[in-house]
Structure 1
Amino acid sequence: MVKLRTIFLYNMNISDYDDQILLIEGCNFNDFPVGGQLTFCRYLLKCFPEYKFKLVGITTDKKDDIGQWQNKMIEGKYYRFFPLYYVEPRNIKPRIPARLKIFISILKYKNKIMPQRNIPYRVITNAPETILAISLLRRKSYVLHIFHGLDNPISKSRYKIFRCLGNIFWVIYIKIIKKLDMLLAISDKSKIEEFINKNNIKKNIYNISTYYDDSIFRVMNINKRDNLTFIFCGRINEVKGWHLLISSFKVYLDRFGTADLVIIGDGEDKNRLVSLIERMGIKSRVILTGFLEPDQIAIWFNRSDIFLLPSEREGWPTVLLEALACGLPAVVTNVSGVTKLIKDGINGYIVKKRDDIEYSYYMNQATYLARPNEESIKISEKYRLSYLKSDLIRLFPNYFL
């Protein structure tokens, strides 16, 4: 069994710790890789502009000095940034798993990332591999761990060898979790309770929703596209359910009539996605935009009619909130968080089975719902970004001083 060397601290004293917060995540804090964890990091920086965040992550800029602290402009503000390694932003499966590279890199650069042994560090991280690395560093740390999902990520890895090690990883990870006192999950309360009971965790795991930037995602006075338009936005990988997306759209075209499908995003499965579209003979009806900035996504949402979320699993889907804020009804699979956001037959439908015939049926049913949808707008207003700061301070008042 791995011996945990870090001393995890609980009762914070303002005179004890470094006045800076280490935010450690496997992203570049700007635009790669797209997804909920990157979005949450950006929102955190936006909500706490007065804090001295030091960012530890990856880089897609060859000009950055790997393994060195440097200044980096993120959304108009300079931060101290420590790039663990360089990533070529390509849509292919990496030869070495990203989680493994992050784990090894944190251990490699531990004396540069956390050089002081006597001064406790405040650390925020979403990633299980980061928690495992930090536990081995012989440092005193106040760690706020944020779950973006409560499943074992290793057991469902794209890498066979990782899947084989999934159970071992999970035992070690849960052992570490039980030593932490600041745990936050972006998930349903029922999922959190199930996770706590299943893993015999004697600590409280606080619950928050996800949030969206209401300064960007809102109903706009712009024209819809001429054709009925379904829209998907997210990383193109297996977890996001692109197989179900394409097969359901094909069934819809065969059964119900003409429509277009807009797919916003990029990912390692993009070539497979394109191949499937071509094999099904629906290339003329699908628009692939690639990666877009949030303001461009908001425009596409406003020009479209119905949002589709065919994911296999989610923590709490931020992109669904963004679509609802733009007034769209949605057809979603039964993943975490959707029961709080979708009222069947009013602002969308929750599809219980992962079946393209059933999913396409509800795609058609959604065409009869109001657009813009007032219920979608009303529900989304509860999750505006302005609430994130107050929620975190309420839950962890001694951490965000």
Structure 2
Amino acid sequence: MSGNFADAFRRFQAGEQQSEATYNEVVRLMHDLANDGFETTIYSYMTPEAKIEEPLQNVKIVSLGARSWDRHDILLDALQQDRSTALIPHFANRELIKACAAQNRNLMIGMASSYNRRNPKAAIERFKLKSVLSDPRIDLVMNHCLPSTEKLAQYGVPREKLVPWNVPLPFSPENFPAKQLREGRPLTMAYAGSISEPKGVGDIISSIAILKSRGIEVELRCAGKGNIDSMRNFAAEKGVGDLVQFLGVIGNRDVVQLFYQSDLVCVPSRHTFPEGFPLVMFEAIASRTPIVCSDHPMFQPILGHGARAEMFKAENPRSLAKAVERAVESPEHYAALSRNADASWRALGGTADWRTLINEWVRNGPESEWIQAHTLAAMPREFAA
């Protein structure tokens, strides 16, 4: 895993907002296990420094201090020194997974990824991943939400060992009234996530320039960290620097409010970005603000039919601009997009609760009746391609 988990414990105890919706569940799980006498170690991969902290009795947080994602040697060294009887690598690295399997310990793989590149090299990578995840020494493979988990099954991972997961969310469309198209301009659009090219931030900025040339002003507010300076410069080069605001990292609850207070939410991920079904999409659907999103393979099963979102061709700013225009072309269409958040939310149901899944696996193993009822094999094939 990666993240500042010691700070997550502190925020949890203080009742403060977390930057990630999953962090409170991580802390609650650690309390569950510690209270029952289980000793648990969290290894955090990408951290500013290497250190060990103990925020709770029976809980240890080991920050590994990696500065780049290719420092697999740090992960493998930590694995060799670890003495746990059960392992849950929440990082889909083949080398790490194979090393974990070789330990002959209880093993479950955690993921929040999809693999959508369409070229020979990517096909080989998917075959290798399928082979690793199908190893009989791995009890279960959990991936975030149904679309990305179904993809793993299509690649050949046995449905009997696949479990789609999610965490309880403190919001839903029930918390917000359906929206009406606001009179007046400029339009406001929100984005939350990594400020990077693979996430499509440059595509949004380019689309705003296109819309401006057509006499349509859209103010964009971006929440998140990443290549902020380069994107700010890019917006200036495109002549829309005054229309793009970077907010930095904001609290999880603040993201939902940002979305609700905007006219549109944009999720422009490129196909090459390995989305599962991002939590930011749950926040967007819950806010009832109409969504403009790319045709990423993980978005299409939920949002690609009916009037649930305006989809555009990924990496195509002109297509994105047209999708914005369609979303606001009439008050009736805009209102329908907002109302249909209920249908999108229902389509995302049926997942296993992440914390319950791990608690069940630790205590009762993969044969747990609860776990077996939440595998893909026990579900209808709603998302088959």
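All of the numbers you see were taken from the coordinates with simple rules; none came from a lab. Source: prediction; values computed, not measured. Cβ atoms are built from the backbone, for glycine too; each structure is taken alone.
Overview of values
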item	result
Distance in nm of label points 7 Å out along Cα→Cβ at positions 167 and 231 - highest-scoring structure of 1, 2	1
Which of 1, 2 yields 6.6 [distance in nm of label points 7 Å out along Cα→Cβ at positions 39 and 239, calculated]	2
Read-out helix-only ellipticity at 222 nm (-39500 (n - 2.57) for each DSSP H run of 4 or more, over all residues; to 500), computed value -9500, structure in 1, 2	1
For 1.4 (distance in nm of label points 7 Å out along Cα→Cβ at positions 151 and 359, calculated) the corresponding structure among 1, 2	1
Percent of Cα pairs over 21 Å apart, for residues 263-350 alone from the coordinates reads 38; which among 1, 2	1
Origin of the value 12.7, where Kirkwood radius over Cα pairs in Å, for residues 199-270 alone was derived from one of 1, 2	2
Comparison of 1, 2 by FRET efficiency 1/(1 + (r/R0)^6) of positions 47 and 183 (r between Cβ atoms, R0 = 35 Å, to 0.05) - largest value held by	1
